[in-house]
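Undergrad: Right after this note come the structures.
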Structure 1
Amino acid sequence: MASTSITHGGRALAFARERRLDYREVLDFSANINPLGPSPHALAALGESLDLITVYPDEFPVRLAHAISDRLHIAEKHILPGNGATDLIYFWLRTIHPRSATLIVPTFVEYRRALESAGAGIEIVSLNAHDHFRLPAISANTDVVILTNPNNPSGAYAPPEEMAGWIARIPSSTHVFVDEAFVEFTAQPSLVRYIDRFPNLWVLRSMTKFYALAGLRIGYLAGYGVPLLVEHREPWQVNSLAELAGVASLEDRAYEESTLRLIQRERIWLWKKLQHLTQIRAFPTSANFFLACCASDELLDRLIGTLAEQKILIRDCRGIEGLAGPCFRFAIKARRENVRLLRFLEGI
């Protein structure tokens, strides 16, 4: 598979530029961002601190690491913040430098690119769509195992206890890298609670999705081996405004609760509506997005074209490794936006 053939979702800026639109006119279902937008606390912190633009940030974002430590109840030394989750994926592989890797697909397309850039040989394990992308038993004879949980792009999710049992069956000499970019939307605990039990476990978290900070680029990696990683880390990876917004977001519990209520309500509502579509098959999800497949490529082409004319974007998933057929993904938004998209899905 040619990794360069796949593009990301979240192309509202490029789409608006190509069509000479204001990006705020674009309804972007291709990016799985909290429909509430950023926390009011985060916006207030940013507005009060713009003068920090002229000052160097800390070489290591101590305040953010402390805030994450307080929320997750793990030691600060086991937390490595970064310039978004993708930055940390490439840095981790560049530093660990595995010779071989087991990649569980379908998955975020940057994993193959990052593994290839690190020179790792890649063994593929495919999740089964007919089994709702459930976690497979594997025999890992590689240096690293990588998976997303909830799975991106399917939204399938394995709870912490199941994951712990799964990790326990993997040799302790194999690094297990679990991407939890969407785990907050499940309202379930993170696997970070197990990093002391499994020194080979690495947990990647993103603050771009749940906290709607995509433009600021902020994420973090948790693992028992983080202190060794820090020795190889370049300074100034998290800017001052991103750090402030991240800390303020983590402190806003009311915002988190409102987000979970909205996503749960809309996920259930949308799922019921999707069951009545004859030309589209949707998969169950625990995240803030749905994966679905059209009856034919022609139908998906028509859907994407019709939506684009209405300044609406969805994520074309054709060509994503581990997926078969004309699949697409769309985010869960507020009811008004969901109704608007559903009208077009019902019309194809």
Structure 2
Amino acid sequence: MKPLFSFLTLVALFGSSTLSAHEAAKEMADAAKVWLQALSAEQKAQATYKLTAEERENWHFIPKPFEGEEMRIGLTLKDMEPQQRHLAYALLSTGLSHRGYLTSTQIMSLEHVLWEMEQDAKRDTEMYYFTVFGEPGAKAWGWKMEGHHLSLNFTIADGKVTSVTPNFFASNPGKIPKGQRKGLQVLAREENVARRLVQSLNDEQRAKAIVEEKAPRDILTAAESTVESLGDAGIAQSALNEEQQQNLQQLIRVYVKRTRDKVARDELAKIEEAGLDKIIFAWAGGTEKGDPHYYRVQGPTFLLEYANTQNDASHVHAVWRDFDGDFGRDVLKEHYQKHHEEKKAE
């Protein structure tokens, strides 16, 4: 069955993705340079690391510093002057779409909601860290923004944004139960689009798609620096009807379009080129609203993983991973080999 929707059609409609990716990389480099120039020497020392630093792949989504846990690297919003924070947010905006930027700032704001609920000092809307790896604008460099329930990682090589994963968004509470923002559900799309898909399945399809009656407590890949396929359990896109295929592809776009459009187009194209018919959807747990639940979408090159089981199914974790390309590993390996060979030839 021919897919109703084509990711590559978007590229054709909106223009050259190669040019766009270079434009995105330049904007990131320019914003990173401006932010770094505004820092003191001491702040810059906190904010910058070598591209090859092991810390670049040490990521997590729990609140840190936390008892028994190491500090995160980078410079926090709390340790910036007001004008420096504006420039940090400007850098953040170069990596995200409008919706991605809105969602990320709402996630940060939930720390205040948790503080009101728990009166816990570790809840702080300004404990989000910005870090630059390498020299912005160099042939290869990267940057990240991370804190509780957010981890955004970007790699740039040869003037192009080559990796935007791991990309982790989460929400606690999943839906604010009371107070001035009662009813706000920051990651509503991640839940609602997937539930619409699983509820649309017939009995035969559900028997394949629902792999466990009880959902796991959390995403299975946790905060591992590398991930592999979680197996072929679930239902393949080729076993879905056209409307369900469209729904599954919409779910993929929910995650990928957290990033800016110029970058998301390239990522969607890569997913399609690897084979839409090879994408598998798997669900665990209840299918009604309020039930603890888990799902994943897995293709030959990528994994989307979601869990909402904690706090009476009001604590969401949702991650996008690339099997070979997290932290730009695949492209950087090729980049270093190429430049090593060029040096040998000189």
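Undergrad: Starting from the value 25: which structure in 1, 2 was relative contact order in percent (Cα under 8 Å, 6 or more apart) calculated from?
TA: It must be structure 1, since only it matches.
Undergrad: Given a computed value of 1.4 for distance in nm of label points 7 Å out along Cα→Cβ at positions 71 and 247, which structure among 1, 2 does it belong to?
TA: 1
Undergrad: Tell me which of 1, 2 gives 62, 57, 36 when you compute Cα extents along the principal axes in Å.
TA: 2
Undergrad: Suppose mean count of other Cβ atoms within 10 Å over residues 207-214 works out to 15.1; of 1, 2, which structure was it derived from?
TA: 2
Undergrad: Then there is this: Given a value of 3.1 for mean projected area of the Cα convex hull in nm², for residues 79-118 alone, calculated from one of 1, 2, which structure does it belong to?
TA: 1
Undergrad: Upon calculation of distance in nm of label points 7 Å out along Cα→Cβ at positions 103 and 199 from the atomic coordinates, which of the structures 1, 2 produces 2.0?
TA: Label of the originating structure: 2.
Undergrad: Computing mean count of other Cβ atoms within 10 Å over residues 111-118 for each of 1, 2, which one ends up highest?
TA: By mean count of other Cβ atoms within 10 Å over residues 111-118, the leading structure of 1, 2 is 1.
Undergrad: Out of 1, 2, which has the highest value for mean count of other Cβ atoms within 10 Å over residues 159-166?
TA: Max of mean count of other Cβ atoms within 10 Å over residues 159-166: 2.
Undergrad: Quick check: -13000 is what I get for helix-only ellipticity at 222 nm (-39500 (n - 2.57) for each DSSP H run of 4 or more, over all residues; to 500), calculated from one of 1, 2. Which structure matches?
TA: Comparing all candidates, it corresponds to 2.
Undergrad: If FRET efficiency 1/(1 + (r/R0)^6) of positions 135 and 175 (r between Cβ atoms, R0 = 25 Å, to 0.05) is computed to be 0.90, which of 1, 2 is the source?
TA: The correct label is 1.
Computed from the coordinates by the stated procedures, all read-outs in this text should not be read as laboratory data. In this text the structure is predicted, and so the values were computed from the model without any measurement. Cβ atoms are built from the backbone, for glycine too; each structure is taken alone.
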